[in-house]
Structure P
Amino acid sequence: MLVLGIETSCDDTCAAVVRDGREILSNVIASQDHLHEKFGGVVPEIACRKHVESLQPTIREALERAGVCLQDIEGIAVTNRPGLIGALITGVSAAKAMALALEVPVAGVHHLESHIWANFLAEPELAFPFVSLIVSGGHTDLALARAPGDYTLLARTADDAAGECFDKSARALGLGWPGGPAVDRLAREGDAGKARFPRARVGDGLDFSFSGLKTAVVRYLQARPEDVTLADVAAGLQEAIVDVLVTNTLRAAEACGVEWVAVGGGVAANSLLKQRMRQRCEERGLRLAIPPPRLCTDNAAMVAAAGHWRLEAGLDDGLELDAFATEPLATVPPAA
């Protein structure tokens, strides 16, 4: 089945064509970073207006790169929750219009579910059940994936997401936006041992908390010793975030008794997180799936992969499909 994927949950306008849920024929991302950089973060109104302008050209490019025409598409998958509501409506409206015109089914996809399915595009051997860490600018969640559509939320952040902590700390470091990649680059020149930061724990559970870490970085910079460089601070910050992410994920994998650990979301592109997660999984005898950077950040190939199993099962959200700014992953309806 040829599925057209559409992703407009935040600031990137994305379209992709995926065959049978696994083979990426095209994956086009129209970035808006240059528009939001001067504001230090995504401005919803600007993002929504740019989606309206960019979506149709992005879809055309995805079809051209895939070497197919619109009439070849057999189903459409579109992110419809959660995200910036205006941005989501743009993508959902386009998907429903195309589905009506082509007389093909359309599937609404939960954004976090699509990050889980990005791992299947990168790791063909990945099999249910597995523990999935979904870590980005807006989310830091741990989920047990038992089967397509069967997800149990094990933990989430009590405040800031890990990517948000990276971005806000990067601003304090004078690194600009987006902050995650900038901190990653600078941290390679630093010594994490010179600038140690706290690891927050939320009771005895697996939930995350990064708001205090962001505050600790700001206060440390105000009284930073002369022999500690900004690179050292970046390294210490990165170490603190990665340590908690890896530790809690492996605790979850052990508690659930799974063979596989999967990591998705923009922060999954962080070099230290990949290195540390791979090392710790090998020590525990766990298998690890982490997509390449292009499949970690928001993209439409993962949306098409996540929607494929619903479309193949004959599920069609039709013209009743709506968009929602918030919705927990656990509410994703299972396969029939």
Structure Q
Amino acid sequence: MRILVTGGAGYIGSHACVELINSGYEVVIVDNFCNSSLESIKRIEKLTNTTITFYELNIGVKVDVIRVFEEQQIDGVMHFAGLKSISDSVTRPIDYYNNNVSSTIYLLEVMKQFNCKVFVFSSTASIYGDSKVQPISENFPLSPSNPYGRSKLVVENILKDILVSEDDWMIALLRYFNPIGAHISGIIGESSLQAPNNLMPLVLDVASGKRKKLKIFGDDYPTHDGTGVRDYIHVTDLAKAHIKALQAIISGVNLIEVNLGTGRGHSVFDLIKTFEITSGIAIPYKIIPRRSGDVAICYADVSKAEKLLGWKAELGLRDMCIDAWRWQSMSPKVKA
């Protein structure tokens, strides 16, 4: 089975490609390299000992997507391509709706044209907004508090509407919590061409000397230590969940919507302390005001994913920190 992976050179997409190939699937990658590079694909090839077909293109250009489907027999799509910063989306909402919604519509139109109806969607826990009850289950109200989350919810609703109109589609909506970590080899990990805005990449920048201090956005949240609490999930666990979801919809489950997390929340200070213990490196920090769009606490009820997919996260915060630092330490030295 040949799977088209949009954004396959990116952080989560690259790890999913490794798991797909290791599970016996063929992979075709499309990526415009706006926040990734060809080096990532070379490293996937090194890890899997394969040669990957890839196209450098923007899925918002429909004629280019059509060319991929004309040249390749695509059986299903894993859709990772999109803008993903909560804070950035607050200042650039039009870009987020155009990139995350409009481009996805073009992709779906091409899929329909070529009768390809297997779709695994990279969604987000941000669609739940600032939930007052934790852990968050899939039946909670959907009320995203930022344009990024709203753009993902719009796509989820489009996909559900498609399934109502054409019941032969097979769709998985995977709501990520907070992916961190890296492949255990240290060969692929979270690498951005843009300035990082997520916690772990910023911690790594401080640990490697690229930044003097970590900025912590608020220490006055109603949490055990005042900093925001998130459900951090190892990117390898997350990638493996995509394989389980793909297998589930192919086997006849038309629609799956599940949370992907560990079911446990950790604060910013929890992560910093764990990183310091595992790496032996102190992380100096300073407290600055909260960011717009951030919520106090967000962690998952993961029982549905375990029941439907037979999947649960196996790696803990310690593993995430160890693997992330290995990636950071090895990254400049890896040759593809």
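Read-outs: derived from the displayed coordinates by stated rules, not from any lab. Here the structure is a predicted model, which means the values were calculated and not measured. Cβ atoms are built from the backbone, for glycine too; each structure is taken alone.
Out of P, Q, which has the highest value for relative contact order in percent (Cα under 8 Å, 6 or more apart)?
Across P, Q, relative contact order in percent (Cα under 8 Å, 6 or more apart) peaks for P.
So helix-only ellipticity at 222 nm (-39500 (n - 2.57) for each DSSP H run of 4 or more, over all residues; to 500), computed for just one structure, reads -14000; which one of P, Q is that?
Derived from P, not from the others.
If distance in nm of label points 7 Å out along Cα→Cβ at positions 105 and 209 comes out at 4.4 when worked out from the coordinates, which of P, Q was used? Intermediate values should be presented prior to the final figure.
Values: P: 4.4; Q: 5.0.
Here the read-out was taken from P.
Here distance in nm of label points 7 Å out along Cα→Cβ at positions 169 and 225 was calculated and came to 1.9; which of the structures P, Q was it taken from?
Here the read-out was taken from P.
For percent of Cα pairs over 38 Å apart, which of the structures P, Q scores highest? Display every interim value, and only then the final one.
On the way: P: 14; Q: 10.
Result for percent of Cα pairs over 38 Å apart over P, Q: largest is P.
Comparing P, Q, where is mean count of other Cβ atoms within 10 Å over residues 185-192 highest? Provide the component values of the computation, followed by the final result.
On the way: P: 17.4; Q: 20.6.
Biggest value here belongs to Q.
Quick check on the output: 12.7 is mean projected area of the Cα convex hull in nm², for residues 25-216 alone, derived from one of P, Q. Which one produced it?
Working: P: 13.6; Q: 12.7.
So the calculation was done on Q.
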